[in-house]
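Every read-out reported here was derived from the displayed coordinates using simple, explicitly stated rules and does not represent laboratory data. This is a predicted model, so every value here is computed, not measured. Cβ atoms are built from the backbone, for glycine too; each structure is taken alone.
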Structure 1
Amino acid sequence: MEPIYRRELYLSRIRPFVKHADLIKVITGVRRCGKSTVMRMVADELAEQGVPERNLVFLDLDSRGYRKVRTADALDELIERVSAPEGMTYLFIDEVQNVEGFEEVLNAWRGEGTHSIFITGSNSYLLSGELATKLTGRYLEFEVFTLTFAEYEGMKRLYGKEISPNVAEEFDHFILEGGFPRAVDLATLVEKRTYVEGVVREIFEKDVKRRVQVRNVSVFERVRDYMINNFGSTTSIRNIAAYFRDVEGVPIKEETVHRYVTVLEEAKILYRCPRFDMKSRRSLAREQKYYLADLGFYFALNTDNRINYGPVLENVVYEYARAQGYSASVGRIGKLECDFILRDGAQDYSYVQVSYTIAERSTEDREYASLEKARDGYPKYLLTCDYLLQKRSGVIHENLIRFVSEERRFGFGR
């Protein structure tokens, strides 16, 4: 069996609920980020605890053996047939959206109290609101991301891949290759990018095309590529529509742009990072920033290998913070902007600025300005690639590469 890299970031969150039969565990994330493997890790832990193999049931509804399971009755009969005769059955279902009406079936088995149920599937369905409507209060969502830098290094060690002794060089490899787990085991950068291109096509065929009617595929792809190429930039639906109308000569309605961007969010290619005003503690419904689920999307769709470290480092920090369980917003502090305001499960905040370097005094002053404006006592971070760290105004200046490599946390309990 192929070795599995244990992703403790997610196991630690799922573990407390594994034996709770009254809650369905929904595992979401961009395609090929490792959702099914996380379910396998949960099952492996149960087996290590002595749960019999017959009580661990996997149903991949995309596989040939289950291709005829498409109705609620067929799924119900299948679960009845494969369930363990005694004890708790741990039921792991992949591509659950293939069955029309699966919610009622799973909810009925949940109510029996004999099955602890885990599901994955198309994000565009699971996050569309229909699941929430039919299973309100009866499920928990666990979101999985592509590999963090520390996980990327850990998986390379597992596969016996060479790791550069220069951590900055290895970090550049991570940026250019992306964090899809399967790509780590591929030999060349060309193979890795071909794989990510395939992921993009798979998302369109399975998460977009089956879910939403896209009348003009070429226009959709141009909007997709525009959003991917401009990750980390402040934008709005109105500005995007104006760009296509005035620059590209493509007449497109704002409503259509909004629908396409929403589709990209639901497929988890993009993450919208809302703006948040710290004084009023309210979200600001104006221009937004969007970050990529994985930087591999950008480099696979572009021939330019140059790294624009500004948005790239922001994207790395955004993904890292979300994988650590923080919610993230772009912060406004007075008239100044803070790259990220993070909030943890205890509802405590952290302010985070990201910059490649503050070697120039003018850059240092600019990056510190918004952090020095925040005076509410929450921790303030400046993450750069500098190895000489500044001490100023109580701000925690850290080397970004070392911070994410050592899996450090933000906040009071770090």
Structure 2
Amino acid sequence: MPRYNYRARTSEGQLIQGEVDAEDQRRAAAYVLDLGATPLSLEQAGHEKFSASMDVGQLIGRYLKRPIPLNDLIIFARHFRSLLHAGVPVIRAIRGLAENAQQERLKEALLSIANNLGGGSALAESMNQHRDVFPPLFIHMMRVGEQSGQLENALTQMADNLEQERVTRERIKSALRYPMFVLIAILGAFIVVNIFVIPTFADLFENLDTELPLATRALLATSGFTQRYGILMLALTAGGILLLRYYLRGGRGRLQWDRFKLNIPIAGGVMRRALLARFTRTFAMALRAGVPLLTAIDTVADATDNRYISQGIRGLRSGIERGESLHSVCKRSDLFTPMVLQMLAVGEETGQLADLMDQVADFYEREVDEDLKRLPSYIEPIMIGFIGLLVLVLAAGIFMPIWQMSSAF
């Protein structure tokens, strides 16, 4: 689905800009009008282009630049929420946070945002100009908070999401720390054996009258290939990583990657439940604030931070425009679990859709938390099995011919 960049002006005269996924320019314009704004420009987004004049250092830095640490974003979100709750004006709060920011990039971005707010820009649109600092989810959540009038709740939810992501990363690192240390040692030994040890034994193995075992033949072939093409393999690997990152930043690449992530064994189910929790929580916040249903769907779609899910949620719009119920179009989309569909049906019948969506979010958030606690028990056996396989190949490839040679005497 194409992505369009838009610039528009609200009824209060505020200039906003952003992007939207839509089937055509007409639907993109309808999305902007639903925001209560008048479109000034609407252009289809293009991919980044490589050019001969592009500086290599800038190119590498663009794709390998380290993101702002999660802890800094969590502290910013919580402090920003606290200042707003205390009645501090937005611009003054952001300038104060900029003065205390530890990261120079974050400080520069916050000062720029404060200046843009002083010029009449919206908060989300000002953040959108600093995507190297704020992740897309953060920007979209701020847009939902602004449109619903619940910026404090949006900041709280964003801080909780970032905290959950930080805990997830720490749990994964904890589960992988020992296996990764052993794996690196085994891979290092594998490289040393391939380059220095196996060539020493190659002549000896070739003089044996018996046929070499499959593991030994594989090691000999791998050793020869590594010695001849090792540097080329490193260069191709580095180039492949850069090209992959470039492709995944494009519309089609990002869509395919986001869809693939949801089908990964074990992890895919956890991510899908986390996305459903995020969608239902944000959807409830928008409905409770009185945001129109069609506008809420378009706005909340971006807050999922998954291009595949976002495209599916936006696809609900056409059915609702034809007069179908939210439950029926969601059921036909195959994006939602039976529990979400049941809650949607009950919520539409009782008029308590926002409350039921909050209950769904609570349920999935608890499930995701339990899944993350069990994550190390899933990862460790896989890593240990892979390490055991490497050890088995090395041992079989080196010692089996020696055993054959000793038995011949």
**Prompt:** From 1, 2, which structure was helix-only ellipticity at 222 nm (-39500 (n - 2.57) for each DSSP H run of 4 or more, over all residues; to 500) = -12000 calculated on?
**Reply:** 1
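State the single structure among 1, 2 that was used to calculate distance in nm of label points 7 Å out along Cα→Cβ at positions 19 and 227, giving 4.2. Provide the component values of the computation, followed by the final result.
Numbers: 1: 4.2; 2: 4.9.
The read-out comes from structure 1.
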**Message:** Looking just at mean count of other Cβ atoms within 10 Å over residues 91-98, which of the labels 1, 2 belongs to the structure with the highest value?
**Reply:** 1
**Asked** For which of 1, 2 does Cα Rg over 2.2 N^0.38 Å, calculated from the coordinates, equal 1.03?
**Response** 1
